[in-house]
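*Asks:* See the structures that follow.
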Structure 1
């Protein structure tokens, strides 16, 4: 992963590969300790980040104080036990989802590159602090609950650095996956994120800004507008994105949500081969 300094005491460990599962991890150095944003897909990914974080901050002798999970999904929570001594922050939806049993076979099929990590004992760390409204979680960072990828995600605003860690709500150059989300609400949330800071660290893809948020919002709104017809998605920036196999899931989910049906899309089961 590439270490990128975004401001004083604000860093991102950015994956060089824009693809689903190659997620980014954030770091904020607070006076009382370190704040980690998301934990990567696998324990190996998280332990690598932990080693680099400890090396980077060794002279400060600060503990890893808190971890913020933007989503319960494995690309954001899968490595969480690497930071087991920290307090874990997440939305109420994330907390509820992490309390549920893990579908290991579904994970292996969705993320075959990481399948070896999804052994019978695999699970993510549980949430210890739930966030239901905008709240300062440290001297530097504000947690902002927003719907989209899931019923409720968390974005992390760092006002002094003009940075927002969008986490699961950000997917730049990588097709998002909204099987449990609401594409229309997600697009609205991206507009809200754009008002929180100029530099956006997505959960997947390269660090970006307002233009990247606009492209992602436009894609999600197209998924809503085609009313269930995946073939009607027009040409756009998304033509160059990875993971376009998620289109069918997103379009069906948008159509279901529009008629008040929150069931998992059939396209998601087909994607997983069930």
Structure 2
């Protein structure tokens, strides 16, 4: 690891037992304190009736109350932010949040939905059912949906914009250097950069054992940088033991792609820091 790299002491993509995380919100706070974090943001999956891992709407007030309780309890020790992760195809939340992450987990095809990140087996099944096994058509629809989300969202952060690579690090399903993939991917990266929103470098699949490298990969990140985009490192944490998972590798990747700085949250505001 390059010891000259500055790593964030902040993570704002975190999930608890209110949605599909393994630990309570307070367990996550204690873990963040042990790591010396100055900021922890909670970003539960907003209500989506097609997704069993999302937080039911009737639990949203409870979630909000718990984060605010913990904010008061740990005031002066760590800044706790109340956020949400919205899936593009779900309805907007009726509540206000400190920040929001816009993500694409599902794609609509022929009146049905297929899930990008449920499992490798389900991704392969979606390619067969909806695209006659053509993964490049599948990826094109995925990036088209991500572009729609970027153009339509008011969120602060764009979550895992290359999630379709989650189960394909070996590149045995499709080749991310193929023009049929790279064209839509780079168009998406450029749109993300020019939106002015923070583009997430996501390490969540590393913690789950699906990948050894973050996403987006170098091609998309270089295009984000070329177009003046900004990046934020996030662990997409579902387990208190992985709050800073892969941050060193993510910072190294950002530097290798030409980024001199990244952004993190302090209190409820994004702040730039040198890598």
Structure 3
């Protein structure tokens, strides 16, 4: 039965673990397969064609396992490849989108800041999203080069990470932003540090919970929610070094995990 198949999730690296965390909370009994394309990270400074090629290759790997759905846990991969993935694969595909709409609905000051990679910030999908909601708020977009690399290095609290965040966050706050959108799945791991800078009065929006709820809705609509009565399992692959990935994923997942090397795709 398809309902017993696992769900596949992928990202350029470990950032998508923030989405995996929300999926695990929402769908406690589902088996989850996670692919970190760490040997090709970060996607944020790559050309769209390159990201599309990687996204198709990893999705094919997941479909071959097989899986019953794919979550593109990467805003950059969504903007570059989601249309092509949905055209090529028959399984449901749930993808990320910076949470601009809820941010505009939440802001009291009328000023919203979006933290994103350069590729996401310049993508047609994102620019169209801004055009839909910019009449209702002043939406300021801040590209954040270097942040993904800090998370991939496991440096969530160090001086370099703090210095980078100060460069990106403080200008938004100074211009009146009372709502910050985390427009990259790596950034929720930096949320405690961002919170320490922004203060409790600033709303920080992580779209992971909304993605998990949408995944539940999509699977329920086709009768493919797991019927297992036990907690689901997690399996991890990386295109980089399994030893390095094991240490980092174990740190972020907060439990010891095993990581397999992704076959050449």
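Every read-out reported here was derived from the displayed coordinates using simple, explicitly stated rules and does not represent laboratory data. All of these numbers come straight from a predicted model, not from anything done at the bench. Cβ atoms are built from the backbone, for glycine too; each structure is taken alone.
*Asks:* Out of 1, 2, 3, which has the highest value for relative contact order in percent (Cα under 8 Å, 6 or more apart)?
*Replies:* Result for relative contact order in percent (Cα under 8 Å, 6 or more apart) over 1, 2, 3: largest is 3.
*Asks:* Given 24.0 as the derived value for mean count of other Cβ atoms within 10 Å over residues 98-105, which of the supplied structures 1, 2, 3 does it correspond to?
*Replies:* So the calculation was done on 2.
*Asks:* To continue, here is another question. State the single structure among 1, 2, 3 that was used to calculate helix-only ellipticity at 222 nm (-39500 (n - 2.57) for each DSSP H run of 4 or more, over all residues; to 500), giving -13500.
*Replies:* Here the read-out was taken from 3.
*Asks:* Follow-up. Mean count of other Cβ atoms within 10 Å over residues 82-89 computed as 22.9: which structure among 1, 2, 3?
*Replies:* 2
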